[in-house]
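What follows is a set of structures to go through.
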Structure 1
Amino acid sequence: MPPRRRLTPELRRAELLDIGAKLFAELPYEQVQMDQVADRAGVSRTLLYRHFPKKSALFAAIYQRAAEQLQAQIQLDPELPLAELVATGLDAHLEYFAANRNTVLAANRALAGDPVVQAIVLGDHAAMRDLMLAATNLTGPDRKALSAILTAWLMFVHTLCLEWLEHNTLTRDQVRTTCLSTLTAALNP
């Protein structure tokens, strides 16, 4: 256990998120214990619970931070074609998913019924859809149609990625190629 040290509430919270993120990446959700987080941080359980009243709250904060970091990696550049923007966003997500398999599976399996975690998952989908829509100059019915296609495509990507992470039935490259070619086919029926 590391020695105790004083941190501001913001720094302590960030440290707890970092430690929790590592644990959730290393272990399935069910195996992560709040005591482990407190021990690794060198804090009491009481202090940990002051920041996060339960394990699912800690997990939700970790997953929200990850979603925000992924969204920040994708820069809207009007000079880039939509296909390149989509590929960049997909690659960022696949990299995170591969490095944080247990975390992603927990958000979509162990916590599939948790409304806070599911709001984060769906919020990430909506942010990615909105980013892709913003890269187009479409308006009116064409924009609405593209929005519907992108929403469905993101759910397809979500499902395929979970299949990949849970069962290793595809390689990462196969997932990427399938996702991108599916979007191309959906946009060019």
Structure 2
Amino acid sequence: MIKIRTPRTELVLLNPEDAELLLEYRLTNRDHLTPWEPERNENFYTLKQCEHQLTAQRKSFDEGTGFQLTALTSDKNEIIGLCNFNNIVHGVFQACHLGYSISKKHEGQGLMLEIVSAGIDYVFQEAKLHRIMANYIPDNHRSAALLKKLGFEEEGRARSYLKIAGKWQDHILTSRINPAHSEDSQN
């Protein structure tokens, strides 16, 4: 079980019983997140789908292939944001992809930096991964600024990388290396 406290929130792995919280987050932020996500069908915005996703996320955590962290308000009645470390590959790669979102209501308060920083610390210190990759649409200036503040370095641009908001879009590729491994990367 993961419980990571930050100054203003707590990051946890939600259980299927928490599906109503996730559904509320999705419905409340539907318009806010649509430009940055794949197209979603109406099923995505149902309690059953949220329960299914949370069950899959728990399985992913148990198998060590993903950590889908949810940042909750102090009363645990509302989701502030999501911070996901997916596609974890072990062996010689020891890497994952980072994804995140924040509620429109909590945007612009420095919370995403706080949340993602705590998640990165967990992935580097507890999971001992070597590399985190994060990619963003060039027009997403908030994501670009966040990743820069978090110490991610730009590695290039991928043309027609992901189908977001119904169209194939270029992405800027970035990564951050675990500072505990920085000496290893020189050899």
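Miscellaneous remarks
- Parent structure of the calculated result 4.4, given that distance in nm of label points 7 Å out along Cα→Cβ at positions 30 and 94 is the read-out and 1, 2 the choices: 2
- Answer label among 1, 2 for the case where FRET efficiency 1/(1 + (r/R0)^6) of positions 54 and 150 (r between Cβ atoms, R0 = 25 Å, to 0.05), calculated from the coordinates, equals 0.15: 1
- The greatest value of distance in nm of label points 7 Å out along Cα→Cβ at positions 38 and 86 among structures 1, 2 is that of 1.
- Computed -9000 for helix-only ellipticity at 222 nm (-39500 (n - 2.57) for each DSSP H run of 4 or more, over all residues; to 500) - originating structure among 1, 2: 2
- Computed 1, 8, 15, 20, 21, 18, 11, 3, 1, 0, 0 for P(r) over Cα pairs in 5 Å bins from 0, in percent - originating structure among 1, 2: 2
- Comparison of 1, 2 by FRET efficiency 1/(1 + (r/R0)^6) of positions 46 and 174 (r between Cβ atoms, R0 = 35 Å, to 0.05) - largest value held by: 2
No lab work stands behind these numbers, since they all come straight from the coordinates. Note that the structure is predicted; figures quoted are calculated from it, not measured. Cβ atoms are built from the backbone, for glycine too; each structure is taken alone.
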